[in-house]
Structure I
Amino acid sequence: MRRVPGISYERERLTLADGDFVDLDWLDQRSTKLVILTHGLEGDSSRQYMRGMARLFGQHQYDVLAWNCRSCSGEMNRAFRLYNHGEIGDLGEVISHALRTKRYDELVLIGFSMGGNITLKYLGVQGRNVPDVIKRGIAVSSPVDLGASALLLDQPENRFYRNRFRKKLTRKISQKAARFPDRLDMRKLAQVKQWRDFDEFFSAPVNNYRDADDFYQQASAINFMPEITVPTLLINAQNDPLLSPECSPTWLAESHPNIFLETPRNGGHVGFAIARDLHTYAERRALAFSRHLNL
């Protein structure tokens, strides 16, 4: 129901190292500060949570780069593979492109849901090799333990999310199967009884994982977060229907000097609405954290 006005992106197409592409949507104010936004599963730069964060940061003299994962900008990508929770190479190329083509002395990474997991995994894998210009990382409503979250997605109360994700992803998988014959067995759709089955038969092979277990192990950010070296904020609502308790690792936040965990009682999944406020709690908290306030 939310509508965020006042956003007019400038689009740029980035050709990736493997010959595929992603589309980048910019709010360029010639700033020396940049925020890079990564959307959630089957999202894109036009989602209201992306526009809301872009609007608030833009109002505070940040350039904004809201990028669209492969196949998510309105045009199917060229390669057999799609995007996934554990794919950090594309984010790395987006960051390198931004730093190569424009001059920034401060960069903040923000991700939502799947995009939050990507952001956290990127920071963990990079560890001490993260570019010096990256000053903060922020993840909102992020399923950092994919195996646990996959089980939640099968709950009856999550039927809306499950059906929506499956419908959209099945359409893309079908396009891949038509373009790349013999790479996927579409007959297995009839065997999908739970979300793990979909990951086993389709998500894993299309993204070059051995199976669902391999996907969950390699893609879950929690397995890489201990190596994060920049201040990083994870905001997960206690009433988020898609996140298990494992996705809010209090044990890690209590002992790690760079990981800050907030678990508001309410907020849902990338919601966090504030009455009579155009912006959400997550947006305002992200801005304060990025400005080095209230660590």
Structure II
Amino acid sequence: MRLDIRYRCAFEYGALVHESQNELRACPVSDTRQTLLGYRVTTSPASRVFSFEDYWGTRVDTFGVREPHIYLEVVAEATVETKSTPLLTTSPMFEALRGPAFVEEHWEYLERTPHADWNGKLAAEAQSQIDLTGPEVVSATLGIHRRVGALLSYRPGTTYVGVDVDEVLERGEGVCQDYAHLAVAMCRSVGIPARYVSGYLFTDRDDTGEDVDGDEVVVQTHAWFEAAIPGVGWLALDPTNRQAVGLRHVKIGHGRDYDDVSPLRGTYSGPRNATLEVSVEMRRLAAVTSAQAQQQQ
């Protein structure tokens, strides 16, 4: 599936800002499931954009605005082609998670982090899924994925990024970031390496993940998680809507939790108060046949 994505972020300040320095993480990654076909970033006021790949493999676009301004707009436009991934045909046992080489490679995704810490209740919820499914890594991961979807109700505006997962579990409600953090924490609590993923989902209902009738939709950035399966790779699952990550998911990047892949962060010299407007527009493009591709060449 080919998708056009337009991410727009706009700040309006109450008085002149004399300088701002920013980092943007909005560029889709190229991996085995998707290919980035085109990408560009523009800012207003105009600025030079410098790019690098961070420790986690996510593209970071940096830019500074030194001229006085009361308004800053950032637009990132991308075209991505996604493809289906084959179904898993093997499920290693839990003993494989304890292999020294596997642990050394994934230790950063086994540690507690500020947004993916856990208490005894959360760990017990994760262990209960192993008791139900048996000591198979894929089965346990799928069980945790489904359990997170059952434990939380999708309620926009009820949490914020800084709330810890224990509180999310107590409240029983949240948004996609909360679902992803809870799934990551539950996996790690039983020894399954897991990482937080930031991206986009082509739907008008994050809680169901349903497709839309048309080819255009306005969305927000989305989040899900990936679990490391020994001898297989990373299994990508979306606990908010209890689906596997598919053709309509577009990945930006991954990290230990939200802080490693937050879309835009920065500093500025100016008034304390500012208003922020963020929007993401996605457009589904018609598939290009082999004959059409040859004609275009």
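Just so it is clear, none of the values below were taken in a lab; they were calculated from the coordinates. What you see is a predicted model; the values in this text were computed from it and never measured. Cβ atoms are built from the backbone, for glycine too; each structure is taken alone.
Assuming 2.7 is distance in nm of label points 7 Å out along Cα→Cβ at positions 216 and 272 as calculated from a single structure, say which of I, II it is. Only one of I, II returns 2.7 for distance in nm of label points 7 Å out along Cα→Cβ at positions 216 and 272, namely I. Set I, II, criterion distance in nm of label points 7 Å out along Cα→Cβ at positions 112 and 256: the highest-scoring structure is I.
Looking just at distance in nm of label points 7 Å out along Cα→Cβ at positions 200 and 224, which of the labels I, II belongs to the structure with the highest value?
Values: I: 2.6; II: 1.6.
Sorting by distance in nm of label points 7 Å out along Cα→Cβ at positions 200 and 224 in descending order puts I first.
Looking across I, II, the calculation of percent of Cα pairs over 24 Å apart that yields 55 traces back to II. To test your reading of the models, identify which of I, II gives -6500 for helix-only ellipticity at 222 nm (-39500 (n - 2.57) for each DSSP H run of 4 or more, over all residues; to 500) when calculated. Matching structure: II.
Taking FRET efficiency 1/(1 + (r/R0)^6) of positions 96 and 144 (r between Cβ atoms, R0 = 25 Å, to 0.05) as the quantity of interest, name the structure among I, II where it is greatest. Walk me through the numbers before you get to the answer.
Working: I: 0.55; II: 0.90.
Largest one: structure II.
In terms of relative contact order in percent (Cα under 8 Å, 6 or more apart), the structure with the greatest value among I, II is II. Given structures I, II, which gives the highest value for mean count of other Cβ atoms within 10 Å over residues 80-87? Largest one: structure I.
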